[in-house]
Every structure is written in C-alpha cells, then in structure tokens.
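Readers should treat all values here as calculations from the given coordinates under stated rules, not as data from a laboratory. Everything numeric in this text was worked out from a predicted model, so none of it was measured.
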Structure 1
Amino acid sequence: MNEIDGQNSSHEEARWLISRLGAYLEQDIGEARALPMEMYTSKALLEAEREHILKREWLCIGRLEQVENPGDYFTVELFGEPVVIVRDQEGVLRAMSAVCRHRYYSVVEGSGNTTAFKCPYHQWTYGLDGSLRGAPYMGSVESLRSKGQSDRLPEVRLETWLGFIFVNLDPGAAPLLPRLADAEPHWHELDVESWRVSNWFDDIWPGNWKSAMETAIEGYHLNGLHPDIAAFMPTKSYSFEATSDQWTLFRMGTVFEGEFAEQGVYAEGLTGIDRTTAPQFGFFPNCTVSCTQAGGTWLTFLPLDVDRTRVIGGALVLPEIYEAVEADEAVREALAAYTNKINGEDASAMVALQRNAGSAYAEPGLLCEMERCLLYFYRYLAQQLERGINGS
C-alpha cells in the first residue's frame, strides 16, 4: 500500500469512527453505552482529534501565579508546537511560539524569569514582547526586515479566567470567555481566582486521553478507585447539575467527619449548595477542576499517542491554607503525597483500561446516571469532529 492509499485508509477509518459517535446525539442515559473500544486505540481517530479539536479549542495550560511578575515565563509543548507564556516588562501577559525565526531552534524551555529570550543555537535575541532585538554577525534588525526576514515570534491566542490561563492555536477561534460565562454562577462563592497551587503536576499516564477525561468527570468510580476520598465524598452523594457546549458539572456531597473534620470550617463560610456539596467541573475538550470547599485539583490531559497522555495541573488551596503549607515542610510533603496518591490511582486505572481495550471480550456497557457527564463529553466529540472533518 502506497502513502496516498495509507492516508485515504486512515481518513476513512476516522470518518467511520466519527459517524459512530453521532449516535450519542440521539441517545440518553438508559440506552447510551460507553465508547467503542476502537475509540481508544485508533491512531487515525487521534489524528482527527488533534487536528479538528485540540488544535482549534481553548486549552487550560497554567495559572496566573506562574507569571506574576515582569519576566516570569513558562513553556508548554502543544502537539508539536513549543509555546512560551510570559509577562513582559509592561505587565502584558503573552503567549508566543518559542520557535526561533532563524533556524527553528527553541528560544527558551522550562520556566523562570528573564529580561530577553536568547536562542541557544545562534544567539538570536528576542524581547519579552517577541520582537527580534539582535542577530549576531547578520547586520541590523532593520536590514534583515528589509530582506523579508521574520522579526517577531508569532503570537498565540491567550485568555485568562478565574486565575487559569488558556491558549488556542487557532487564530480564528471564537473568544473563550463568552463560552464560560454561564459556568461562573455555579462556583462563584468558592473564589477560585484566589486559590494557589500547593503542588504542581507534570506526568505521563499510560493510557488514552479520553480515558483520563472520562474518569475525572464522573463520580461513579470513587468507592472503587478512591476509598479515602469516598469517605469524604461518597459515591451515593452524586448529583448532576448542568452542562453546556464548553463544560459539564456534577456535585458530590461532602461529609466532614474523621480526618476530614477540620475542613468543615471552610464550609461554614459558604452558603447554599456550596456549604454541603463540592462542584466537579469538566471543561471540554481536556481539562477538569475537581473542587472541595477548601481547594481543588486542576488537570489538563494532552495526548502524546493513543496510549500515552501528558498530565499537567496542580493541587489548588485557599490562600490561608497555602500560607500554612508553605510555612511547614512536613505539611507540604504530606499534602503532596496525598494528591499524588489520588492521581496515581487514576493513572493505574488508565493502564488497565488501555490494556483491556484490545481484549476480544471487551465491550462498552450501559452508562449509569452517575456517568451522565460522559454522555455530554461524547456529544461534544461527535459535534466537533463531524464539523471538523466536513470542513464546516
């Protein structure tokens, strides 16, 4: 089979799988089943997801506290695109390609604070606003510009919301904030914008990114995977709350007893439903924020392959808790160990799910009410992929 035939075959495979997703637009809980096994193993579908969803949608990649001061920066690679987030000397927050305009080396990696970006390859230097400041032995920037040389790192779309940083690789994408405005009333009392990250995550989980997203947006698995959490948020306390084209939300009831008794003080300062339950958000396509009254966990899932997912995020806590954690190394290590344990339990599930997706006996079972958010995730995938593959 030649290369063109191979491309056509992959395209047809993706179209067939996407057509199967269309069934979820008509089904409801009681008839809808989990995704077919091929959805987790098809490289053709993953390529379609990258091209028609992940490279076109708003992705949560950080928190404002990472770039609080002029010169602060961090980098992230999004599907082959190195991106740098930086606060420039005027205080403007920017997202830019980190690829040098000379010989496409990365001008910066990692995180830190700097006054300029200097490419390690040939020392071309860029200001924090992305403008070329110097190219050794090649004359002035003006003379290079007159010859048609690109003299600025390309900008990447960036928006912030409640302390989170989102970027979008599609320059023509619709703005993010109007799509999230209706989510704010569901957790406005928690003051998420003031929360601080006590423990950062950056790991590789051995499974499909959709498995990770699925696990994070349903409460059915708590008694099984997370018995420690289930004592605080029992599976039976689940209740679906709301959904939209950009997000979905369920709540878990909170029980302030035993080792969780001390957290009750933070609930006392809240009113209404937030006093007794905790919102669990899923932001399409690949981000979740699971809350308690004292903080939460943010995770973003970035597929590396059909069976490998980079997971970035952090454990978020109230400012007063953050100060206490920073002041006591033992408390900081204990909190990190706890959150890493929970993440590890989810990662272990991905190992088994990905392995068994290839089993001849594996078949998608019926979804229960506690998995309702999965149905909305599947509908989102169906709509976005169908729109993308048809060029609309």
Structure 2
Amino acid sequence: MATIQPFRALRPNSFYADQLVFPGDEQVFFFGIGEKEHPLLPLKAQLEAPARLRPETAHSQEKAYHDIREALKCLLRLERVKQDAQPGIYIYEIVHRNYRQTGIWALTSIRDFFDGRIRLHEQTLADSERRICNYRKHTGLEGSPVLLTYQPDITINRVIAETCANTRKSTVGNRKSLHRIWKIEDSETLLKLQDAFSRIETVYMADGHHRLASTACLALESGTDEYISSLYIASDQLRIIEYYRLVLPDTAVNEVDLFSRLSELFTIIPSEGNLPVKPHSANILGICIHSKWHELHAKSPAALDVVLLQDEVLAKIFRISDPRNDTRLKCIGGEKAMEETLALLRAEPSAIAFTLCPMTVQQLISAADAGQILPPKSTWIDPKVPYGLLMYQHNTVG
C-alpha cells in the first residue's frame, strides 16, 4: 500500500510565479524590504543555491542555512510566496512540445520505505546524501518532490480526468514547458484517492533516492514519522533518457592495453566517420578515448548495460569499485548528456567516456522487484519538477 496525505503547499504568488520558478536571462526585478532592496530571483537561487556554495565550511554552511531561512520568511511576509489555507492533494501536469505527463502530488509517509512498500533501484552518492540531509534538517524545507511510479490504476486515472475537467488550474511556464496544477480539497475525492493508493501494493522510486535516504536518516534520528513531498507518475508515463559515464584516470591509459582487455568482453568497432556513439539498443556501449569513438558490442548478453559497465569495466579495469565515492568517475545525464560529455572530453583530454542506451521502465521495475541495487546515477528520469512550484515546509527551523 502507498500511504499518502494532503498538505498545505507553499506556492509562489501567481503574479510573480514565472519569475520565481524559472531562471532567466531577462533583467532582474527588485522589491523593497524595509530600507533594503531584494532581487526577485528564482526560488532555487534564494532557497537552495546558497547551500551549494563552495568551498564548504561549517561557517559558510551555517550562514547559508540562516540566509535561506530568512529569505523564506521574507518571501512569506511580502506574499511573494503564500501557504495554502487548506490542505490538499494536487494534480500536476508538465507539457512539452512532444509529450505531456500527469501525476498526483502528495505527501508520503517514510514508513512506506521502512516497511518495504517503496522499492529502490540504485545506490546513492554518500556526499549528496549528507548534503541533502543537512539541507532538510537546517531549513525544514522541500522545494521539489521525489518521483515515485506505480502500475496504472483506473480509479486514479478517473480522479485525474474528472479533476482536470472540473477544477480551475494554475499554470506557469517558459519556452521549454508548461506546468499545470489542480488542487483537490473535496474530502470525498481525497478519501477516494487515498483509498486507491492504499490498494497499490508496491511503488517504485524513480527519482530522488538521495532525498528519500536523507528523510529516512532524519526519521531514525528523531524517532518520528517523517513525510516527504512526492509526485506519483504511472509507469506508462515515465521517460528514461541517457546517463553516461566519464572516467578521469589518475595516470595515462594505454589505448592498446585497454582495448586488449575490452576485447575479452566486447567486439570493438570503430565509429563510422568518428561520430559520437549514442547507443539505441541494449548490449551496445560507446567509448571515446584520445578523441576516437568506438562501439562496444557485448559478446555475452547482459541483463543491464549499466551493471556490465560497472562490474566488468569500471571495477575490474579502472579499479573504480566504489562508484558512490570515487572522484575519478563522473555521471552525465539528461537531454544534453552528449553535449556535456563532448565538452568535458575537450576540457579533459585524458578522460575516457562511456555511453549507454537508456534503461526501460520495465527493466527498472524488474531490478527493484529483484532487490537489485544499481550503481548511482543509472537512470535519468523525467519529469524533472522545477524547484519551488509547490514547496513543503515540514518543520519551521530558526
């Protein structure tokens, strides 16, 4: 079962919503705070970015969390951000040029994770888990939800359709996408939705493993039943796209020796015209070393390419056995994965890139059902919800 509940979201004032949610290159607007002027910057810049500043020291982090708490108080005081008067469960829809995705946005009890009703499929990065845990603890704020998926359910689909048809929506967007939100406050509909989710035996973590892990850590630390902001998207609407690997070796790699070892596992084929390799089927990987691209065709079919790459190549050849912490390994994902990979290869001539075909949703579910925990950053999954669209203040700190 999935245990969901309504919440009183913090939402950007509709008049400023586009500016507060989306970063832009347009001029910066200002509004007054007493005798000072405060820039009308995106919420992510005000409420998250300060905690990411480097170098990270105890003093800088303390100041960052203080600034974030004060920024939120200011945004609430000036009504740039408002808290809904009544709790609700929200329907969220993202509309891109070629597709749209719709789901349910609610709170989820961390007990679902402890009781095994939320299944995971990949490891976390230790440093990211630590950083997010500190952010949650010291700001009391969640600016975006974790992403959970489930097998399509007719009752949930009907509630979504009826709500979208009969309830007023709010919309924010930019050139890339539109984001629509409908709020469910009716007690009968809320109960129907909660009952439908309670009959779903298992849900799967699609995106947000680090946020879930940090919430679980704080729940164990405090001994309380923590809740986490969650977006539920049916499995037939998920999109999984590329996630690549870049190895930054400590010492120069001999190409002949590397290919000799790789040839035990793969048939190696030079890329025609030396074009970057973007695999479109399983058991084919791409490699770029010394500015030369090759295809790697696995001689023995593997269930998951990301596991084959980690276990047989990264661990055994490059000695990267702990992908959670090894700084020689970088993961690059999303629609611009190839563009960013090529840029890094230009910046780091000694780097070696590996490209993979994206996993399927069924592969993700099968891995989770089997209890298989994949290497960190094995999947890049859409939708990616903009920071600040609906925020959950789980604790008032400071």
Note: Cα extents along the principal axes in Å, for residues 193-256 alone at 60, 36, 17, derived from one of structures 1, 2, originates from structure 2
Re relative contact order in percent (Cα under 8 Å, 6 or more apart): value 25 computed from one entry in 1, 2; matching entry is structure 2
From the coordinates of one of 1, 2, percent of Cα pairs over 15 Å apart, for residues 41-128 alone came out at 62; that one is structure 1
